[in-house]
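Asks: Structures incoming, each one as structure tokens.
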Structure 1
Amino acid sequence: MREGLIPTVLGTAVTASGVALRGKYPMAAAAVAGFGLAHMVLGAIDLVEHRGRGKQF
């Protein structure tokens with residue numbers, strides 16, 4: 001599995017959860033969405049950084 005894929009997918013799920021909380025808990029929703037966006041960005045950086053290397057064990 002490509003390095004960075006799990007944080008990116010996890011960040012997407014956490015961001016969606018934060019957006020879903022927006023109506024009921026706006027402050028918590030902003031924090032959760034921001035945390036998810038950070039995971040998405042860091043995961044994307046890992047995906048781009050390790051793009052051409054293939055599997056390394």
Structure 2
Amino acid sequence: MVLGILLFIVTILSVVSTVKQMKAKNLFALGFSAVSVLAFGFFSIMTIIHEITA
């Protein structure tokens with residue numbers, strides 16, 4: 001459960017980074033931020049679901 005929470009915190013930070021990069025119109029960093037949101041978000045949600053159902 002701790003891993004899921006840590007991944008969720010990283011996801012929130014990645015969302016903040018994505019918003020900042022959209023405002024700055026930095027497309028390269030925006031791409032990396034968006035991929036980070038998708039990857040860390042997926043793994044945090046799946047980890048939490050696995051811990052709850054197992």
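Read-outs throughout are calculated quantities, based only on the coordinates presented, and are distinct from any laboratory measurement. The shown structure was predicted, so the numbers you read here are calculated from the model rather than taken from an experiment. Cβ atoms are built from the backbone, for glycine too; each structure is taken alone.
Asks: Taking distance in nm of label points 7 Å out along Cα→Cβ at positions 19 and 43 from the coordinates of each of 1, 2, which one would give 1.4? Numbers along the way, then the final one.
Replies: Working: 1: 1.4; 2: 2.4.
The value was obtained from structure 1.
Asks: I would also like to ask the following. For which of the structures 1, 2 does the calculation of mean projected area of the Cα convex hull in nm² return 3.1?
Replies: Working: 1: 3.7; 2: 3.1.
The correct label is 2.
Asks: Assign the value -24000, calculated as helix-only ellipticity at 222 nm (-39500 (n - 2.57) for each DSSP H run of 4 or more, over all residues; to 500), to the correct structure from 1, 2. Could the numbers behind the result be given before it?
Replies: Numbers: 1: -24000; 2: -33000.
The correct label is 1.
Asks: Match the computed value 46 of relative contact order in percent (Cα under 8 Å, 6 or more apart) to one of the structures 1, 2, and report its label.
Replies: Working: 1: 46; 2: 54.
Of the structures listed, the value fits 1.
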